[in-house]
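Values in this text are rule-based calculations from the coordinates and carry no lab data. If you're wondering where the values come from, they're calculated on a predicted model, not measured in any experiment. Cβ atoms are built from the backbone, for glycine too; each structure is taken alone.
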Structure 1
Amino acid sequence: SRGFPTEVHKTVTEDGYILSLHRISNNLGKPPVLIMHGLLAASDLWVVMKPEFSLPFILADAGYDVWLADGRGNAYSKSHVQYSTKEKKFWDFTFHESGIYDIPAFIDYVLNSTGFKQLFYIGHSMGTTVFLVMASTRPEYNSKIKAAALLAPVATVPKEKYWGSLTKISLNISENTYRTLMRNRVYEMLPRSVNLVKSVQTTCRRTPNVCFSALKHSMGENRKNWDLKNAAHYFSYFPAGTSVKTVHHIMQVFKQGKYFIHNQSIFLIPTESSSYRFVAGTNYLDSSR
């Protein structure tokens, strides 16, 4: 917690998933900030660096009420009111369900807990996609967003020339891999485990370039921001798990070059319209309730 007051909260989605929220607050009365992780990540990835480089601590130090969300299926949100993680039904979701159920549940819980009528939203990577899914399919929540910061946004499919080599390989084998996993009743993708963490730590400690290169060839890179000395520490928090279906959905999106509901041809996110309009004042940082 780095000296900040912290709390763990739970909220239940409309379809029964029990999700975690980690709160970091200085109790200075500023508006809440909801922060959402990316694909295969968890809330702890936001706070693995020193406080002066960790966004949640920077915001908390500035007086904001910070809420770190954990989407369904990751290391901190693996409970359901009806299904266990051993059941296929638990893992029957993609980023579509995360957008229409998880993000609204987080927003309602934070606003009900703090008394504010609006909050700030910060999402990274797939955390931006699920936000746009919500904004597109449940526009009644747009008025509850004071402002949204979408970091490394994933709202359109990049041209093939920008795909990393690992991405291309994954796309080529995605359908066969998906069928094989389903046939063998493997529904969870890269869950966090003691053995996985130890393996990652060992690899990244001995050959940190290998770990960063894996990111480079899948997601891109900014080499000037590589911290090779602490690679083992950072990568021990990633991955944190999701559903196989979520990853397969992303592969489908890349192949088709457009966003649509899993295994269907229905557009999900209109990217050439003014669908995402957020009501906010000119002074985004005031603390009015």
Structure 2
Amino acid sequence: MTGLVHLFNQLRKEKYDLVIDLHGSLRSKILCYLFYLSGVAFATIDKGRAEKKKLLGNIRSNTKPLKHTLERYADVFRKCNIVVETEPLPQFGFKSSQIEKNKIEKSIKENIWESHIKIGIAPFSQHQLKSWPIERIHKLIELLVQEYKHRIQIFLFGGGHHEMKILSTLQEMNSECIHIAGDVFNLAEQIEFMNHLDMMITMDSANLHLANLTQCKNVISLWGPTHTYLGFGPLIPDKNVIIEILTSELSCRPCSVYGNIPCSRGDHACMEWISVDKVVKQVKSVLSISIGK
């Protein structure tokens, strides 16, 4: 508490007119209250924690999705009479530097990838329980390479020392597979690379949302312990395909809001039941429509 009071005293020197709290934590709420006591107006986010908790293991055929997190953020600004338009959704996007664009375009050209079907795979998530078994990722790569022969190039996305080792192993096992994280491309360059992808296959992770903010043509995401109805799903339905085990087949889904709660069944069925064949079938279906291949 002493640290928060010290932070408040430092912030108060700036003489802010308004405090907008997009975090909604106990600490940020205490800061807002301190500002309120000093005569500064504030608005804080309603994360809908009770609503989300109520839906855990309780999604039925007539259940309606909760408000998307984007709308919850926008509502905070609206409380302050700041106009935020979300319908239709504005065209968001990252602005790459010319250096980043040139580097990625040069890499694609030098490696003769222009004519290839370019598929990104991001096999990791912040919480391990939201990730598909890595053996399935390896099998998926094998089957896609068999299906499209030398017309395909697969790019692996991820970060972290342990994850990089796994990506390197996957690359060694598949000649049409290359990891582009770590020392290869930094985050900004990876985002620019996504603009050139025909498809991104990802978990419920940051890469899902990053790909949606680029010109990546299609995004396929695998969902297990979490669920799009809780407000964290992709924002652009037209270019997204969700692969999941229906709650009518697995009623414990979703078991947590963020995917950080151990599986109560002990078998991680929500991810284990997603077969490689099911993912391959979706990939083929989407590619046949979007690029005719």
Which of 1, 2 yields -12000 [helix-only ellipticity at 222 nm (-39500 (n - 2.57) for each DSSP H run of 4 or more, over all residues; to 500), calculated]
2
Using P(r) over Cα pairs in 5 Å bins from 0, in percent, for residues 43-82 alone as the calculated read-out, with 6, 21, 26, 19, 13, 9, 6, 1 as its value, let me know the right label among 1, 2.
2
With mean count of other Cβ atoms within 10 Å over residues 107-114 as the yardstick, tell me which of 1, 2 scores highest.
1
For 0.95 (Rg/Rh (Cα atoms, Kirkwood Rh), calculated) the corresponding structure among 1, 2:
1
Match the computed value 11.1 of mean count of other Cβ atoms within 10 Å over residues 155-162 to one of the structures 1, 2, and report its label.
1
